[in-house]
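Rule-based calculations on the coordinates, nothing more; no lab input. None of these values were measured; they are calculated from a predicted model. Cβ atoms are built from the backbone, for glycine too; each structure is taken alone.
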Structure P
Amino acid sequence: MQKLLAVILAGGTGERLSVLSQERAKPAVPFAGKYRIIDFALSNCVNSGIHDIIVLTQYQPVSLTEHIGIGAPWGLEPADRNIRLLQPYLTRTGHRDWYKGTADAVYQNLNYITREKSDEVLILGGDHIYKMDFTEMLAFHQENGADVTLAVTPMPEEELFRFGTVIVDEKSRVTSFQEKVNKPPGNLVSMGIYLFNTKILHRWLEAKIGHDFGRNIFPRMINNSRIFAYTFKGYWRDIGTVESYWQSNMEILSIEPSYLGDEHWPIHTREGEWPPIKLGDNARVTSCLISGGCIIDGRVEHSIIAPGVHIAEGAVIKDSIIMENTVIGRHTAVDRCILDKQITIGADSFIGFGEDRRPNRLHPDVLSSGLTVIGKRAAIPSKYKIGRNCIIFEGVTGNDLPVYRLKSGETVRHKVRSARVKV
């Protein structure tokens, strides 16, 4: 294999993930119990024999930095293998601005990329769920003498507006690229995976024609460079919204077990030392992923349970994602919810309650499908009811909540924290 450098873009704010990305970068959001979203991009790289990786961070990078460390879980220890996390920074000659787009993020770190003297640069998003052998894409790229190759995949018509779409000729050469249009003429979408000839990448970034690959650079390259599309037909999801995050987790439950447990293509992650799972006498678990360290005495159906979760006797969990070290009290029901880390739910409560599915009043674009999301370290009192499409921010306690119940579509912030923000 020629020398190939991977650059993973992991600096987006992930605003449409609401409280899940309030204090962490979107690629650092937990996924499928014990993983983080970025584990899939990193594992695809090392499984493809790519051991020189740059991760471009920006928004709330601490959680992501702690998770990746020096790359040991992915076998990226020096000296011949390495991973570096880079952020915008202040130079002696002036301020390096916040990244304005995908192309600008790469451009601001072009000196590091050039220093690697790689033949090709593989640019990836850090917020996608998929398993892909990049060596096959590289072979396709070289066979066609491409300046840049875009990974593309078919997408249902109702989802096309969320992505850049491409039109290709009979030889898979790209003849049109449109970024996020309502009614594109084709169904092939860009996966946010770009394989560039390094010299071509350098030339187009130095031209400074715009800040984004999809919006500015690729449409201009169509008539001036050899752009090809490599079609990927496996499972791929872009984690851009709360709904897509929940849906992708639920889809993992229906995929054959080897998707996460394939010894030939493992998904690596940083794991804690958890004891074995303990199921009580009255526990009932069906169609779930249960992580280490869990103690389950209740009923769990079609859900993702992260490490260290305690579910008490009589509790019922359905179609939900429960993150690390969360405790759910006796006879509590949780339905179609996403609960972040270290949450406490008191006994005899109902979370995701009733048939009222009015969209979230403050954030209808974030929650409208009936999901309820609760942020880290929230504490919900016993005998409390929370409706559908509710957002509860980090650290909320019973003192912040209305008496007895929270109606569907409402949002609650921690009062002390909110007051500090206003000051």
Structure Q
Amino acid sequence: MMTGIFDIVVLGSGPAGLSIAEATAARGASLAIVAPEPHADWKPNYCLWADELPKAWTGLVERHWPRARVATAFGARALDRSYVKLDTARLQSMLLGALRRRGARFVAGAATELEHDAEQTLVWLRDGNTVRARVVIDASGARSRFVRRRHGRVPALQVAHGALIHAPGHPFDPAEAVLMDFRPASPRLGEPPSFLYALPLDEDRVFVEETSLAHRSGVDIAKLRARLETRLTALGLQDSEVLAEEHCVIPMGLGLPLARQQVLPFGAAASMVHPASGYLMSQIARKADPVALALMDALETAGPQDAINTAMSTLWPRDQRKSWELYGFGLESLVSMSTTETARFFDAFFRLPTEAWSGYLAGTLSPSDLGSVMTRLFRSLPLSLRWRMVRSSVSSGLAPLARSILHPGTA
């Protein structure tokens, strides 16, 4: 048993966990980070739009692309918006170093049970040890056992297989990140669509990834690997040396956390994964500091439960909750689309004004602005695809939501 009581115990040591831990420690919190392997190296690539990069991370950019590109069977489009890849190892090292300097404790273990009273929470670990905290922040991921949600909607899964390859003379433009390339239509009839995501790191190395954006049961990794191999062969890169591989399965569209509960969720545990894109890092960067400030200010004058409630209202204010629910309509539509329909959808989406599609992807639009963007997009689509979207909303129980978005009077 660890003696004493911490202000904060954070469950999880990924980007969400260390970001919120560092933000609370910077405001004077005593804290412990609990995770099975608190110092395990982070493996994924973390990318975001350059205009969403927090100032504290500007020195962590490994690669910058002045523009991105989207391509479908209906045309290719260069997006005049910069995209960046973070240096994963440096980001982790920066956060770990800051936490060590602030005296944070790292506890190797898995939380199995939480016991709450009015003043503290007792965190039971699998090995029988315990840790005490005034507030527990759950940043353990989408499969958290401790976060209560408004509904138990089954999430869609974004699945990807990627590889860093040594490919001298590769054909990718070093000034462009390939955000989505649906060409050619690789799936067989009836199979879920997927696209190529490519990051040319230098003249010799490129990260390539086959991604299924959203599918209810998830696309098999082996199938995505085979599709990626087919793409590489078409590009003349089939003999490239594979330097590293990456797999990811991201639940999208989880129910939002209840506004009042006895833990404070953060990251994927708090349903912060964007329901329409699967992106998370920009949400972490945007929300860690204000949530930590609200929490620590409230802890100075109120009990733990009031502090959690205050932080939760900062994490998920009412308007953002409404906007996040609106994304449910778009997600259900994507889940049901064929390859051709998906290509038409994104061809139309990226023809919207930059401020419209970028605000949509950032998750920063007000509910009314988001509804206007979705209505404008809906009206630009072929009639057959509009009906597909309406049918998917009806079958998934989102018909009232669809009507609120697509009413002819809301332009």
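Looking at structures P, Q, which one was distance in nm of label points 7 Å out along Cα→Cβ at positions 254 and 270 calculated from, given that it came out as 3.4?
Attributed to the structure labelled P.
Quick check: -11500 is what I get for helix-only ellipticity at 222 nm (-39500 (n - 2.57) for each DSSP H run of 4 or more, over all residues; to 500), calculated from one of P, Q. Which structure matches?
Q
Hey, FRET efficiency 1/(1 + (r/R0)^6) of positions 54 and 334 (r between Cβ atoms, R0 = 25 Å, to 0.05) derived from one of P, Q reads 0.30; which structure?
Answer for the origin of the read-out: Q.
The value 62, 54, 35 for Cα extents along the principal axes in Å was derived from one model only; which of P, Q is it?
It must be structure Q, since only it matches.
To test your reading of the models, identify which of P, Q gives 1.42 for Cα Rg over 2.2 N^0.38 Å, for residues 142-221 alone when calculated.
The read-out was computed on structure Q.
Of the structures labelled P, Q, which one yields 5.2 when distance in nm of label points 7 Å out along Cα→Cβ at positions 86 and 286 is computed from its coordinates? Don't skip to the answer; put the middle values down first.
Numbers: P: 5.2; Q: 1.5.
Only structure P yields this read-out.
Among the shown structures P, Q, from which was the value 17 of relative contact order in percent (Cα under 8 Å, 6 or more apart) calculated?
This value belongs to structure Q.
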